[in-house]
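Novice: Quick heads-up: structures coming right below.
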Structure P
Amino acid sequence: MKNQFDTILLGHGSGGKLTHDLIEGLFAKYFDNDILRQQSDSAIIPLDGKQVAFTTDSFVVDPLFFPGGDIGKLAIAGTVNDLAVSGAVPQYLSCGFIIEEGLPFSTLEKVVKSMAEESKNAGILIVTGDTKVVDRGKCDKVFINTSGIGVLDKKHQQISSGSGIEIGDKIIINGSIGDHGMAVMAARNELNISANIQSDCACLNEMIGDVLKVSNQVKFMRDATRGGLGTVLSELVKGSPFGIQINETDLVINEGVRGMCELLGFDPLYVANEGKVVMAVGKDDAENILRSIKKNRFGRDAAIIGEITGDHQGRAWLQTIVGGKRVIEMLSGQQLPRIC
């Protein structure tokens, strides 16, 4: 891919088309290897006869604290979920801090306590880390990187790639969309917007683990973070011999999120989530999987929202409330900067 930009844009960090182009045209070009080509949420690595999932993520959210979470909780949940949606059992995390000189110690302590609490709740150990402090103005308060490893049962190895997907499979999401992005946006002082919206930031490994215990029909999982549900669906079908149809009437969108999106001109399909997993599951076991998800507190509003179809190959479509159809493209540009 020939780069069409002379400089990096905020949109290159959106999780959408510009991010995809950056990865394909630069990082994958120079770092190319068999494992990297998987391009899933976690790299699946063979190690001494076992399969290990390995992932890393960095967090630069602004503001540090928002309704329903903070950068510390987000840093744990984001990496734990990347492992869990690959079918792995998350076990160990590292954490690296880049801290701006002048950050109040009490602020950093609050973030670290939040990380400790979230990792304990998820049953994950933080076992190593790194700390760097930079001059004032050289970063924005604190940036955090977390990396994680987990053990993957070979029978779940295809989940990250979706290679087992078949026409007729159902699409499930474990609840409402757009909560995290709008919670962070509402917390930004410069917007001066008050809305009763809570981020969905949460570790989903327990819920996902329960699903994998009751069913062997989970074909694909991905957490819908940057780029939202729309980008996940678009990435899933790209270049595939099948399409996806989603029903707008089955999507759960909280009224506060819907109202804020309408006010600011955002599409909820592309607003970030931090506690939502999208699954493609076998049609014959979809209801069983849905019941399992609904038993967990992070899945009470779960729903079957669509299915894999033989039509519109390589495309995701939304069946609208009014009866029309709309193509779901990958997010283009940057809706919300500094969202995770």
Structure Q
Amino acid sequence: MIQATDFPVLGTNDTRSGFGDGLHLLGKQNDKVVALCADLIGSLKMNKFIADFPERFFQCGIAEANMMSIAAGLTIGGYVPFTGTFANFSTGRVYDQIRQSIAYSGKNVKICASHAGLTLGEDGATHQILEDVGMMKMLPEMTVVVPCDYTQTKLATLAVAKWDGACYLRFGRPKVPIFTTEDQDFTIGKAQVLVEGTDVSIIACGHLVWQSIEAARTLAAQGISAEVINMHTIKPLDEAAILQSVNKTGCVVSAEEHQKNGGLGDSIAQVLSTNAPAPLEIVAMNDSFGESGVPEQLMEKYGLTANNIVEAALKVMKRRKVHPV
């Protein structure tokens, strides 16, 4: 059985660097891969790609809507465009273009969004978009991927290039623990059971996956066996993994750096209510904007830490009526 202690920290890096390195590798593998940026080359870590493949890079300037339209047009010529800007500008500023020119039109555009969530930190509430996953998953035929660390973001970048259809790839700015390896399988739509357990299912994405592993360690010290699932793909959701886990544990905690409304927790609630009703606690932003501050302090203030996941686990376990056999 996989235990929480089986995940040593292999280093630290930001997930946006995983995207940058993945994009660079794609440039070598596929000459149809092109990159577009909205005046944020350094922030999106696109420098290596540009240095080696300048003819396949398009600087669109601070004109994000135009960038999305150009990307949609490039697909007609058989190219695989990767757009790069902050998550706020990748979704909220350009939703009309994404809906009409990409999703509705069935274009093979990869929307790559950095600086997502509360961990953007000092840039403040105007840039800390926490609604983007909900906005994107509601679009028909849009795939939504939220990897957990540097290595998995690199693998996710490679995977979305091979995926047929529009994808939203979400990652962030802060350096976080690296605990996955490149030899691990990464399949879009297939969750990863990182820690096996029988008392409570913890299902997380993005930065909250590592926090969930730490929560599982704390719970294990209290004699509680927590299963940790990395739900890196929000859509298409791995419903089978959710149901298989809850059949063992009888209760679920979801954890995400996103609003409660419209996020991973909402998707899990739909699966449970339709197939296997079970108590659920959602660790997420509770209908609030963020604020400027140090990322770690903001995560603590708004309840997005390992301790909050532990509290949610203890709470949801009390709500179980009958523990599954």
Structure R
Amino acid sequence: MRGDQLARQWQLVQHLARSRGGVGLGDLSENLGCVRRTVYRDLNALMYAGFPVVSEKRDGHVFYRFLDSFQIGNVPFTPDELLALAFSEDLLGALEGTVFHDSIHSALEKIRAGLGPELSAYLRRLGESFKVMPGPHKRYAECRDTIQALNDAVLRRRVVEIRYRTGRSGAVRTRRLDPYRVWYSGGGLYVIGFDHLSEEVRTFAVDRIRKIKATGDDFEILPDFDFDAHLAHSFGVIAEPATKVRIHFAKAVRTYVEERTWHPSQEVRELAGGRIEVCLEVGDTAELRSWILSFGADARVQEPESLVREIAKELARGAANYS
């Protein structure tokens, strides 16, 4: 079955699922952008696949809908919810081997086991028509026990002791941590919480935790801690005081840049010659500098002056590697 047919039939499933009173053939034809004969054929395909499509005539018009008691096999999920679950399995592909990915996969296997063969095959074809390809990401299969211990400590609010390797120096130190939250960003898993060594809220990369053990001590989250506020000005995972950053982007990368939300504070302004200016209120971090450098000569920082100098220095170092 071709991809356009699957896409159209999936839209048909959505229209029927959303309408308890039924949808007329004319409305379905208009909404799906096809002739009535095609809608008839798709309705028959859905009925063959196991969807309980019924029709009733009112005021000379025929309306189509699913039975009120309709459920997909023995599982009380709507088609939208099932597809979203399958989609989430792809989204969590970067966390393969961890409890997050394995739990979603296990849930989907239980759902599929409750489906009839025809319906299961149909939904599998639908799932194959929507795919998420994870970008660059870390590998977490070996961190399963660490992640489980962190999850347990977050839920129980228990202090943990960790052996942690810093990314810059590579030094390994023992720290006591009150873990507030485990979160995923930019291809990596992180834990944020109160670090007893530095006596401040810090963020740690989960894969750099060499050893972890529960201490049996309880903790309370600092009353003034707000996760969203703490990271509001971060361009990634490192929280730093916000500063105004202005960058000019060349016409060659304009579309790529303006199509994406890089940070909630961003403002985009058009410049002469097809260029654009992007303004951000973010912390000046290594993550921000790496992002700017990824555009090479197509990005030029305007302010702050300290960032202009840093980027110029890094570009000069890069050019020296090829001289």
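Novice: Using volume of the Cα convex hull per residue in Å³ as the calculated read-out, with 147 as its value, let me know the right label among P, Q, R.
Specialist: So the calculation was done on P.
Novice: Which structure, out of P, Q, R, was Rg and Dmax of the Cα atoms in Å, for residues 95-206 alone calculated from, if the result is 18.9, 56?
Specialist: P
Novice: Ranked on relative contact order in percent (Cα under 8 Å, 6 or more apart), which label among P, Q, R comes first with the largest value?
Specialist: P
Novice: Consider the structures P, Q, R: one of them gives 1.00 for FRET efficiency 1/(1 + (r/R0)^6) of positions 39 and 239 (r between Cβ atoms, R0 = 35 Å, to 0.05) as calculated from the coordinates. Say which.
Specialist: Among P, Q, R, the structure yielding 1.00 for FRET efficiency 1/(1 + (r/R0)^6) of positions 39 and 239 (r between Cβ atoms, R0 = 35 Å, to 0.05) is P.
Quick note: the coordinates plus some simple rules give every number you see, no bench work behind them. Here the structure is a predicted model, which means the values were calculated and not measured. Cβ atoms are built from the backbone, for glycine too; each structure is taken alone.
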